[in-house]
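See the structures that follow.
Taken together, the values in this text are just the output of simple stated rules run on the coordinates, not laboratory data. All values derive from a computational prediction rather than experimental measurement. Cβ atoms are built from the backbone, for glycine too; each structure is taken alone.
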Structure 1
Amino acid sequence: MGYQRFMALGNVTGDPEIKQVGENEVAKFGIAVNGYKDTVEFFDTEWWKPNGALAYVAKGTPVFIEGELQTQRWEKDGQKRSKIVVKVRTLQLAGAKKREAVEDFATDFA
């Protein structure tokens, strides 16, 4: 039995790419998180069923995300490849100037 949870506070690195997958919508975007001794870590994310919250998420938006890490594997040109993606469960806008602009968004994904 195991459990994992990933949390990060960072800035969105580009406008989300939105795709329709069956009846569901998935948004893909990256975040940059300041790390130890002036380093920056970059994470790819997938947010299933964002419920219209993407109107508030764009390049440069500070966000707090919570979710799980998932290894995605594929083969390209005979080479096995993989990357770790954050499957976003909740997203919270951070650093908004107006209090009413700060919202909490939660999603469930299978």
Structure 2
Amino acid sequence: MNKNTTGKTYVKPLTVEELLAMPDEDIAHDDDNPRTIETDWNNSFVSHSHQELQQKMVARRGLQKAPTKVSTTVRFDADVLAAFKSMGKGWQTHMNKALKEWLATH
């Protein structure tokens, strides 16, 4: 386990090669999810390569249909930013709305 720049602990995912090289005793045993055996794979087929599956797992957002927002860098006081971030998901939308409301009254 390592710590990233945010200080949160994470476990580095293993590659297929690392998993295959791992001795059986190093792999945790789980009665609810037993290891597969050769006959479990009878009549199975590979639908995608490992690389294709990795690409499918990466969430990709397409281009905006009608770009209405501009990316920029702005500096805010730490307490202001913390207050908006404490609102949870969508905090940037809330901040945008607050700024629009301020503009409408000034």
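Which of 1, 2 yields 0 for helix-only ellipticity at 222 nm (-39500 (n - 2.57) for each DSSP H run of 4 or more, over all residues; to 500), as computed?
1
Here Rg/Rh (Cα atoms, Kirkwood Rh) was calculated and came to 0.99; which of the structures 1, 2 was it taken from? Before the final figure, lay out each step's value.
Values: 1: 0.99; 2: 1.16.
Structure of origin is 1.
Hey, distance in nm of label points 7 Å out along Cα→Cβ at positions 10 and 42 derived from one of 1, 2 reads 0.9; which structure? Please report the intermediate quantities before stating the final value.
Working: 1: 0.9; 2: 4.2.
Source structure: 1.
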